[in-house]
1. Work out which structure the value 0.75 belongs to, where FRET efficiency 1/(1 + (r/R0)^6) of positions 21 and 77 (r between Cβ atoms, R0 = 35 Å, to 0.05) was derived from one of P, Q.
2. Tell me which structure, out of P, Q, gives -20500 once helix-only ellipticity at 222 nm (-39500 (n - 2.57) for each DSSP H run of 4 or more, over all residues; to 500) is calculated.
3. I have 34, 30, 25 for Cα extents along the principal axes in Å, for residues 45-148 alone, calculated from one of the structures P, Q. Which structure is it?
4. Of the structures labelled P, Q, which one yields 18.2, 54 when Rg and Dmax of the Cα atoms in Å is computed from its coordinates?
5. Hey, FRET efficiency 1/(1 + (r/R0)^6) of positions 101 and 141 (r between Cβ atoms, R0 = 30 Å, to 0.05) derived from one of P, Q reads 0.70; which structure?
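Please treat every number below as a calculation from the coordinates, not as lab data. Just so it is clear, the structure is predicted and the values come from calculations on it, not from any experiment. Cβ atoms are built from the backbone, for glycine too; each structure is taken alone.
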Structure P
Amino acid sequence: MLDVVVAEVLFRTCPDLAEGDLSKARISLVNETTLAEVARSIDLGAHLLVGRGAETEGARDKPSVLSDALEAVIGAVYLVDGLDGASALIVKLMGDRIALAAKSPGAENFKGMLNEWAQAERGTSVTFTSRQDGPPHDPVFTAEARLGDEVLASGTGKSKKSAEIDAARAAWGKVNDARTA
């Protein structure tokens with residue numbers, strides 16, 4: 001439902017945006033990273049009931065937990081207030097992000113932009129390698145964005161996915177700087 005509402009808001013507010021750009025904008029909004037950021041902005045983690053083990057593992061701040069919890073809240077609003085109520089909540093929570101995504105579709109999709117560049121310039125894709133350090137209840141992931149044997153950049157995060165995104169962001173910054181120099 002979240003996907004549908006965001007797509008509809010994008011379509012209504014940006015009727016001239018090409019279909020591919022609408023998809024890029026929607027993808028940049030309806031993903032674990034963005035939804036976790038929105039959940040953090042309303043301090044949703046503080047209101048979650050979690051067990052002792054989950055508490056010890058830092059579940060209240062895990063992107064997967066926060067994004068799932070936000071979707072559950074939106075679903076609950078839908079059950080009580082219908083599509084109009086859920087849509088209003090989504091626009092209230094994500095309105096600024098939706099407007100920004102419409103202005104620069106795909107601008108936050110660093111992995112996608114990096115792979116488009118790699119395909120166009122080098123005829124290959126970027127790959128990611130990762131490792132996990134730290135105790136199981138508080139892991140730190142490190143990822144490398146690689147083009148063949150060349151390490152473009154590395155990044156860290158609390159999940160493998162967030163570490164890869166961080167590495168892709170850093171690599172895209174280097175690639176983009178080199179392209180514009």
Structure Q
Amino acid sequence: MTLLEETNREQFLPWRYPEELIAEVRVTEGAKFRLRPIRSEDAEKLVVFHAHLSFDSIYRRYFSLHPVLSADEVRHFTQVDFVDRLALVIEDGEELVAVGRYDRYPQSPTAEVAFVVRDDYQHLGLGHRLLGALAEAAWARGITTLCAETMLVNRDMLAVFRHSGFPMTTSSEFGEISVRLSIEPT
């Protein structure tokens with residue numbers, strides 16, 4: 001094993017907080033946000049973030065009315081290993097305004113991806129930024145394909161996928177659409 005391969009392998013040790021994923025995000029309106037990996041200390045911020053989502057946003061994300069996150073869900077969403085399970089947040093000051101994540105299928109180069117942007121921050125390009133950052137991190141960790149399930153009526157999420165620049169395949173059934181993105185860098 002070369003020194004570079006060993007360094008890269010150590011870089012992605014589970015549970016090591018990936019500082020290298022912290023970035024400033026600027027949107028066309030000139031606003032600046034901070035993108036970073038989630039931390040377990042974000043539990044309360046995540047609950048507040050979820051409380052700011054509209055019923056429509058919650059329904060499109062969870063496929064059901066889900067007004068409150070359970071303690072187990074909060075723990076699951078905020079305690080990730082940063083390799084097979086990674087979540088990124090976008091902050092405006094101290095508030096979470098967007099959350100995206102991937103969860104690798106066991107022993108696979110494929111991961112499920114999901115993201116949600118707070119209603120009052122939608123249409124600024126934050127979903128695109130989350131997907132791009134998640135894809136880059138996933139690729140570096142050996143993931144080659146991102147998959148998602150969403151509703152056909154979730155036009156915003158589908159637009160993010162369509163305009164991602166990644167080759168995309170879809171299939172639909174019963175008002176839901178399955179999306180597969182090949183995330184190999186070009």
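1. Of the options listed, only P reproduces it.
2. P
3. Q
4. The correct label is P.
5. P
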